[in-house]
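Below you'll find a set of structures to go through.
Only the coordinates and a few stated rules stand behind these numbers; no lab work does. What you are looking at is a predicted structure, and each value in this text was computed from that prediction instead of being measured. Cβ atoms are built from the backbone, for glycine too; each structure is taken alone.
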Structure 1
Amino acid sequence: MRQLHSEQVVQELRKLYRQYGYIQYKMSKFEPYDLYVRNKSFLVSEDILTFTDADGRLMALKPDVTLSIVKNAKEGQGLQKVYYSENVYRTSHMTKGFREIMQTGLECVGDIDLVATGEVLLLAAKSLERISSDYLLDVSHLGFAAGLLDSAGVEESCRGQLLKLMGAKNVSALGGLCRELGLDPEASEDLCQLTALYGPPVELLPLLDEMVRDERMAEALTELKAVCALIPEGRLRLDFSIVNDMDYYSGIIFRGYLPGLPSGVLSGGRYDNLLRQMGRGDGAIGFAVYLNLLERLEGTQAGYDADILLLYDDKTPAPAVLREAENCRRAGQSVRVERHRPEGLSFRMVRKVG
């Protein structure tokens with residue numbers, strides 16, 4: 001399995017995004033607090049670090065990059081494709097303290113069509129592949145859940161409860177809530193079946209064909225069929241328990257996973273509704289790679305400080321030592337050159353020159 005360290009991942013992803021014509025977006029560590037407070041429910045964490053600057057404005061250490069990109073993107077000027085490598089500041093679920101987290105990702109803002117959607121999903125898969133060849137991309141489409149809820153006449157005030165149970169894959173409780181809300185048995189059954197679906201597109205797309213109830217669901221199915229054809233079959237799964245907040249998100253949503261990590265290392269989707277709330281009429285889609293999670297992966301999978309410790313003594317010519325080290329590095333291995341073995345460091349292999 002091909003595996004890169006986080007520093008290498010950043011360089012690889014920047015190169016990948018530039019190949020597709022994305023322009024780097026850079027932002028300050030600080031943004032006006034009101035940008036985030038107006039969209040708190042869009043954020044991964046609602047906790048925000050704030051301070052008052054010299055002119056009395058309330059500022060925030062940025063907890064998110066997407067909101068800044070959308071705010072600064074010009075409406076009506078075609079597709080704006082940007083990528084970023086930025087630190088964000090969020091609370092940790094484990095320590096409850098704030099952490100500086102490195103993110104790399106991209107956003108496409110403007111008139112989003114199927115080509116733009118497919119390209120972003122393809123780049124999500126390629127991003128995962130740059131980190132590890134043994135990745136998995138789970139894809140969902142909010143058009144299906146929304147179409148079922150619309151056809152069943154579910155009130156807006158009740159949809160959050162249903163989506164929460166769908167996200168937890170709690171089919172039993174979901175069925176109970178559907179009965180409590182008085183949904184017709186067919187709608188309840190379809191909603192529970194959709195929640196339980198998980199597997200390769202070749203198996204699930206025919207089942208989705210049978211569930212289509214309205215034009216919104218038909219369009220969602222067409223979109224899914226198109227984008228699923230772009231990703232290697234063994235690397236893609238459909239999972240309709242991925243249901244983000246419909247106040248912000250619409251259409252395709254997805255998560256990327258790597259072996260050895262309990263949560264997704266990549267998350268993204270289409271979020272036209274966020275732009276509506278910001279008074280815009282266009283659309284947007286993008287994703288972020290959570291590089292802080294790779295630190296955990298490196299620790300469990302590597303367990304050493306370099307691939308090779310190359311030892312030499314006074315009798316070994318310096319050019320021979322350096323030449324040997326470079327040969328190993330060209331083969332893709334990390335090499336530390338020393339006269340004596342350093343204490344407290346571990347290596348996959350120890351070799352002596354000469």
Structure 2
Amino acid sequence: MNPQALRHLGALMFGAVAVLSSTLVQAQEKVLNLYSARHYQTDEALYANFTQTTGIRINRIEADDAGILARLKAEGSGSPADVILLVDAARLWRGEQDGLFQPVRSAVLEQRIPAQFRGGVTPQGAQWFGMSTRARVVVYDKARFKPADVDSYDKLAAPALKGQLCVRSGSHPYNLSLFGSMLEHLGPQRTEEWLKGLVANMARAPKGGDTDQIRGVASGECGVALSNSYYVARLMRSNKPEDKAASERFAVVFPNQSSWGTHINIAGAAVARHAKNRDAAVQFLEYLSSDTAQRYFADGNNEYPVVASAATENPALVSLGRFKAETVPIGQVGANTAAVQQMLDRVGFK
């Protein structure tokens with residue numbers, strides 16, 4: 001064989017080896033396919049740390065809770081999803097009811113995640129796990145009201161607050177979960193009367209997100225509002241002059257401290273029913289329960305850890321102080337939302 005032919009053959013063999021090596025690397029690469037309803041830039045560090053620690057690369061698809069559940073249904077057994085991250089108890093409950101998750105038995109998760117924050121518990125394990133919490137707090141204009149005026153959810157429906165309440169849509173998951181909690185505490189008749197009182201006290205038709213409700217209080221458009229705690233903490237930590245000015249105008253109450261405690265909702269994770277990388281998925285859930293990841297939730301996005309040992313140094317959360325949280329099982333709150341939605345329709349809460 002002449003030298004030119006030998007060089008050509010050598011080039012072909014080198015190319016074949018390179019292709020084979022690349023294929024083997026891809027086959028051996030550990031991958032996790034994540035469907036996430038969390039849209040927080042601070043989570044990038046959370047994912048990067050997992051990859052750095054484990055060598056498992058994360059492929060992420062983002063949508064809202066409802067969009068993710070709809071996608072999982074449409075994809076069926078062909079879904080590439082391994083882990084599902086949702087930001088509301090009612091949506092996690094719905095995914096569980098629709099058979100979109102699979103049970104997980106993990107000594108790590110069962111030790112670190114309190115039973116209250118696990119859902120769909122079966123002999124084979126829980127179908128989802130809460131990874132962070134957020135409190136549903138009352139924000140009020142401290143120039144017009146005192147804490148005692150608004151220190152319970154019940155008082156938001158009192159005639160004394162007529163024309164003062166700012167709130168987002170009643171059908172938003174954050175409110176549906178609060179209302180589902182109230183159904184547990186008050187029963188159907190009293191809950192519907194309470195919702196009717198909220199409608200009567202509105203300063204304007206429901207619109208916008210929780211931050212808009214806080215700004216409504218700061219601007220004087222309304223005197224009191226409902227918000228998740230991490231939106232409040234985000235404004236408190238902001239360096240923008242308008243946010244600093246807003247923070248000077250409002251104050252915060254954790255409702256029902258003398259009774260059942262403040263309503264809390266969760267961001268939670270589940271292993272997808274048809275996960276192709278199940279071991280990596282369980283490893284990711286266990287990572288999310290670690291002190292390191294729990295501090296990412298707290299310090300990065302102003303959420304509260306579910307793991308008691310994961311202390312936070314977030315100055316806004318420290319400033320808001322400790323509070324008594326309700327102990328209603330999160331899964332039951334989710335189960336109540338269908339009945340609550342019917343009440344909202346009857347009382348005209350849009």
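For this structure, a couple of remarks:
- Relative contact order in percent (Cα under 8 Å, 6 or more apart) - structure with the largest value, from 1, 2: 2
- Given 1.00 for FRET efficiency 1/(1 + (r/R0)^6) of positions 205 and 285 (r between Cβ atoms, R0 = 41 Å, to 0.05), calculated: source structure among 1, 2: 1
- When Cα extents along the principal axes in Å, for residues 101-228 alone is computed for each of 1, 2, the one that comes out at 52, 31, 26 is 2.
- Which entry (1, 2) yields the derived value 26, 50, 20, 4, 0 for P(r) over Cα pairs in 20 Å bins from 0, in percent: 1
- Read-out distance in nm of label points 7 Å out along Cα→Cβ at positions 245 and 333, computed value 5.0, structure in 1, 2: 1
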